[in-house]
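Following are the structures in question.
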Structure I
Amino acid sequence: MAGRTYTVQEAAAELGVGQKRLFRWLREQRVIDASNIPHQSYRDRGLLRVRYGHWHHPIIGAREYARPLITQRGLDWLRQRLKEVAA
């Protein structure tokens, strides 16, 4: 199922919260782990995805990174969850 995905920075802007605050909340709620990888249950539900990439460090060489991406369904879910927390 292809569709729009958002970085955490883009999702934070859509939700009207800061990027650091959203990352912290996602970790506290155990949506993502300490390495920013979404837990499998949220990936299975189609709320988050993970994109892996590589970059080259000039001293230590090739490195891999994981970037959490939030689907449109995940953004709607987050909006609802944050609304519940604020109430």
Structure II
Amino acid sequence: MTRDDYYNMAVASGLWQSTPIYDTAPMAVSLMRFVEMVAAVEREACAKVCDDQHISLYEHGLPIIAHGARLTAIAIRARGEKP
């Protein structure tokens, strides 16, 4: 991710504001939103690598290993689901 990506997520989460936040409760909520956004982007990037490997391995005639890559992508994405 780029510095701009992090900045945009900080603004979207409410962490970055034009006026300082002196109350720690809203700051904690904004920080948690920011952390969740960053984690979601990173999870999806990792899952995308597994998806790409799945395609590549399948095209090279390795369907069983390709299936493992696909299951890994599914497991990575599932980590972001709320219980």
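Please treat every number below as a calculation from the coordinates, not as lab data. Because the structure is predicted, anything quoted here is derived from the model rather than measured. Cβ atoms are built from the backbone, for glycine too; each structure is taken alone.
Taking relative contact order in percent (Cα under 8 Å, 6 or more apart) for each of I, II, which is largest?
Comparing I, II by relative contact order in percent (Cα under 8 Å, 6 or more apart), the maximum is at I.
When distance in nm of label points 7 Å out along Cα→Cβ at positions 11 and 67 is calculated for each of the structures I, II, which structure yields the highest value? Write out the running numbers ahead of the final one.
On the way: I: 1.4; II: 4.7.
Going through I, II one by one, distance in nm of label points 7 Å out along Cα→Cβ at positions 11 and 67 is largest in II.
Given a computed value of -26500 for helix-only ellipticity at 222 nm (-39500 (n - 2.57) for each DSSP H run of 4 or more, over all residues; to 500), which structure among I, II does it belong to?
On the way: I: -12500; II: -26500.
Label of the originating structure: II.
Which structure, out of I, II, was percent of Cα pairs over 17 Å apart calculated from, if the result is 49?
Values: I: 49; II: 59.
Label of the source structure: I.
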